[in-house]
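K.L.:
Presented below are the structures under discussion, each in the form of structure tokens.
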Structure I
Amino acid sequence: MQRRSLLKYMAMFTGGGAYSLSFPSLRAAIASESNVEWGYEEENGPALWGELSPDFGVCQAGQQQSPIDLEGALPAKLPELRLSYQEEALRIVNNGHTLQINTSPGNRITLGGQDFELLQFHFHHPSEHAVNGQRYLMETHFVHRNEHGEFVVLGALMQEGTKNEVLQLILESMPAIAGPEHTIAEVKVNMLQLLPEDQSAYQYFGSLTTPPCSELVRWIVFQQPIEISKEQEEQFAKVFPWNARPLQLLNRRFLLESL
């Protein structure tokens with residue numbers, strides 16, 4: 001591997017380019033408000049996303065798509081990640097594709113000296129990323145954006161174990177059908193309890209895992225899974241039996257992991 005190529009790739013995690021939010025389809029995807037009917041079933045599932053709308057073409061033609069199998073990563077000194085999340089009232093919505101928790105201003109991460117505001121987090125069943133071909137029970141995605149429109153998504157894998165108390169609070173408030181956001185003031189969510197203590201991670205440059213599949217995401221997927229109970233997975237699966245995109249090719253990208 002050429003050192004210059006690796007250094008150039010790592011620069012994307014510390015500098016990066018500015019991405020525009022002027023595209024209506026991108027706004028819709030982040031807000032889960034796309035008017036195009038897509039899903040995970042045979043008639044509108046991932047194999048057809050690229051054909052459902054001109055805005056979704058990159059789902060089929062893109063070369064830096066997510067999720068991927070986190071296999072064969074290169075050890076590297078990655079930019080420092082600092083989390084600044086606060087406990088807040090539950091703002092929950094079933095958007096028809098997943099269970100999403102919207103967050104208030106003031107929750108952020110700092111990556112390599114840059115601040116990224118947390119917009120929302122949501123869940124996939126099973127996990128979208130795999131490790132050496134193995135998917136986990138579920139995965140949480142924490143979606144962040146900075147002032148330049150750059151996105152960082154933190155991925156937390158979930159394996160079977162003890163019940164996660166914060167996830168349980170969320171599941172007990174989960175709407176069974178799609179609808180608007182509900183704020184449940186008496187339910188307080190500590191988001192740090194949905195993340196592992198060990199911040200060792202995989203990092204790569206990829207895409208949204210839902211239409212329009214825009215290739216503008218810096219992915220940080222933690223190596224250490226958190227634990228949830230089998231009962232919690234089954235409770236989520238009653239509403240969302242399967243909402244995970246198939247694995248995509250790494251192609252010519254570098255996949256890095258913490259030293």
Structure II
Amino acid sequence: MLTLKRLALAAVIAVLPLTTSFAAKADALADIMKNKVLRVAVPQDFPPFGSVGPDMQPRGYDIDTAALIAKELGVKLELVPVSSANRLPFLQTKKVDLVISSLGKNAEREKQIDFTVAYAPFYSGVFGPASVKVAAAADLSKKTIGVTRGALEDLELSKIVPVDADVRRFEDNNTTIAAFLSGQVQMIATGNVVAAAILEKNPPNRPEPKFVIKDSPCFIGLNKDEPALLAKVNEILKKTKADGSLDAVSKKWLGAPLPADLKS
């Protein structure tokens with residue numbers, strides 16, 4: 001009898017790892033569809049990607065993108081405000097299903113989480129009024145360009161600007177913006193987020209994108225080993241790019257359509 005009990009116990013122990021492994025292998029997409037809720041980490045203090053509006057409700061590019069995905073899935077959207085520091089921990093501890101928070105992709109992050117295709121442009125570039133024809137660095141010849149001293153745009157622009165261009169360096173972003181708006185400089189080298197913030201004020205001197213200096217688009221983050229969710233979100237992003245709805249989000253919050261390389 002004792003031997004039989006031992007054999008039975010051994011059989012139970014042998015099965016345990018298999019059942020534990022099976023239980024641990026969750027399917028995030030199946031859970032979302034079952035619960036009818038998509039939980040998304042979004043920024044709360046990084047306009048125009050995410051901020052709190054006058055009505056005290058979250059708004060921005062990332063919030064609208066999250067809403068598009070929830071609508072395509074046919075589920076309720078639950079927004080979870082996060083900071084840059086806690087957005088990945090919230091994902092990894094399964095407090096959220098996705099991170100849509102102006103998230104850039106790099107080798108270190110790719111060890112921790114997976115990424116969808118890019119959904120939003122995030123870049124440093126040269127901006128200027130429609131009346132000034134510039135399409136590449138060479139076109140800056142004999143033009144005045146404002147840039148914040150020591151910023152990424154300053155470092156990158158210095159590598160490509162023609163020798164006869166007049167680069168004027170200012171001590172902070174606000175001074176650089178003021179120089180452009182007042183006409184001290186014809187062009188401004190800055191981030192597309194800064195340009196969008198200028199456009200939101202609807203100034204007479206409107207900065208339009210001319211060319212990209214350094215590109216670092218935004219991606220949606222999700223936990224590793226969730227192939228069904230990854231494929232589904234990529235499918236939705238492809239659809240919303242094709243039907244123009246994601247392009248409308250870009251125009252609304254960044255003042256410009258999606259770049260051609262993000263539309264595919």
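Laboratory data are not the source of any read-out in this text; all were calculated from the coordinates shown. Since we're looking at a predicted model, the values are computed, not measured. Cβ atoms are built from the backbone, for glycine too; each structure is taken alone.
K.L.:
Identify which of structures I, II gives the largest calculated value of FRET efficiency 1/(1 + (r/R0)^6) of positions 79 and 207 (r between Cβ atoms, R0 = 30 Å, to 0.05).
P.N.:
I
K.L.:
For structures I, II, calculate distance in nm of label points 7 Å out along Cα→Cβ at positions 63 and 231 and state which one comes out highest.
P.N.:
For this comparison of distance in nm of label points 7 Å out along Cα→Cβ at positions 63 and 231, the top structure is I.
K.L.:
Given a computed value of 20.5 for mean count of other Cβ atoms within 10 Å over residues 191-198, which structure among I, II does it belong to?
P.N.:
Structure of origin is II.
K.L.:
I have 13.1 for mean projected area of the Cα convex hull in nm², calculated from one of the structures I, II. Which structure is it?
P.N.:
I
K.L.:
I've got another one for you. If Cα extents along the principal axes in Å, for residues 71-142 alone computes to 39, 33, 16, which of I, II did it come from?
P.N.:
The structure behind it is I.
K.L.:
I, II: which one has helix-only ellipticity at 222 nm (-39500 (n - 2.57) for each DSSP H run of 4 or more, over all residues; to 500), as calculated, at -12500?
P.N.:
It must be structure II, since only it matches.
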